[in-house]
Structure 1
Amino acid sequence: MPLTFDDLLARARSLAGGGRRAILGIAGGPGSGKTTLAEQLARELNGTGAPWVAHVPMDGFHLADVELDRLGARDRKGAPDTFDAAGYAALLRRLREETGEVVYAPGFERVLEQPLAGAIPVPPTARLVLTEGNYLLLESGSWARVRPCLDEVWFCEIDEDERIRRLVARHEEFGKEHGAAVAWVLGTDQRNADLVATTRRRADLVVPASALPAPYGTENPGRRLRATG
């Protein structure tokens, strides 16, 4: 039987059993649907009751542009060394260990393309934390500290042409001209995507496009996801 979104919901829900906080990682290349999946999982699992699922993206650990300029790395923004990987791993450890108080995580402002400190509160009631990003399964440098903090890691995999098309559209949405968006996607983004693809083998589960919520996947027959507002 093909994997469905309902299967993903059940698997994510099962991770939070036993009275402890669990952390589920969602990896994949740029534009593969990681954020869409994490947001929909959180929305469906939380339902209309008290929220017990939190979403903490890896993107909040982008280095600020001023630091990338100092390092001469702004033209490679999004590469592994343009993140604070050690800080991200430290936050994941806090989320697992400090469950009796609010833990604040940084967010990422897409229009400004800058991290925002203390933007995401994770309350003690959060029994499942969803975190997503490109490099959760990377084994080099400080990234190697990330995987041991996660109960499971899923890998999103969609058609490559569709991934590129959606990524170009996203860059355009946030201000890039079409030519610049294509150049960035086929250059910097593609190098990062090729690296991320090598980590697929370390995932606990590969999520095909058919199991992803729209617009990345096709809704499962006989089932409609709740409106996102």
Structure 2
Amino acid sequence: MNKKIILGIILILLIAVIASIFYINDYSHAQKTAVDCLNGSGNVSVIDTSNGLLFDGPGNNTALIFYPGAKIEYTSYAPLMMNISKQNIDCYLVEMPFNLAFLGADSADEIIGSSNYTHYFISGHSLGGVAASSYVNGTNNTDGVILLASYPTDEISKPVLSIYGTEDKVLNIEAYKKAAGLFKGNFTEDVIDGANHAQFGDYGNQSGDGRARISAESQQQQTADDIISFINQVIGH
């Protein structure tokens, strides 16, 4: 083979590797509020697990498994997990390979296999929600799915809670509406007035997002309350 062709191929491969490294390391980092939550609070302990963190609160019957959004540091969702776990739902916050939930879509298997809750729910933000819904479609391990600014790509027969904000400019609302026909079971939707895409976590502003008209604390508390209400409804509390 011509040496110039060989050198050209090597150069292309090198550029591809460098571009991949930059892509993988270009992600949104958890901010101070989220980092502070990692110390635990009140009746919630934060425990390291093999694939992320367990927010261990006063409950022992039901667990929520959470998949973070793409290229978002997983600990960014610690405030939301803290709010939920305080209300008797333990939360597993999953650390995804290279911050991409699609590379760890089956992470819930390990959590469910190594714990002993009566009920499991799975949730995810944005593309993490797509991965979570994919897990629901492929297994019968969960009681329901909670989508934050997200939508599935296949039919879901399990109960679904969908939450997004009026100021979310990242969620493809047309694709979201088209996905409505995929919900074959109990479907609950809550559109939070003034909420945007990024404030489900604590990682700063997101490119292309709308400007929220409520605080991140308010958005996360409303989200946590909706999730608790939904879970209690599904399991009959």
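What follows is calculated from the coordinates using simple rules that are stated; it is not laboratory data. Only a predicted model underlies this, so the values are computations on that prediction, with no experimental measurement involved. Cβ atoms are built from the backbone, for glycine too; each structure is taken alone.
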One of 1, 2 was used to compute relative contact order in percent (Cα under 8 Å, 6 or more apart), and the answer was 31. Which one was it? 1
When you work out mean count of other Cβ atoms within 10 Å over residues 29-36 for each of the structures 1, 2, which one comes out largest? 1
Have a look at 1, 2 and say which one yields -1.36 for log10 I(q)/I(0) by the Debye sum over Cα atoms at q = 0.17 Å⁻¹, as calculated. 1
log10 I(q)/I(0) by the Debye sum over Cα atoms at q = 0.12, 0.14, 0.20 Å⁻¹, for residues 109-172 alone computed as -0.51, -0.69, -1.17: which structure among 1, 2? 1
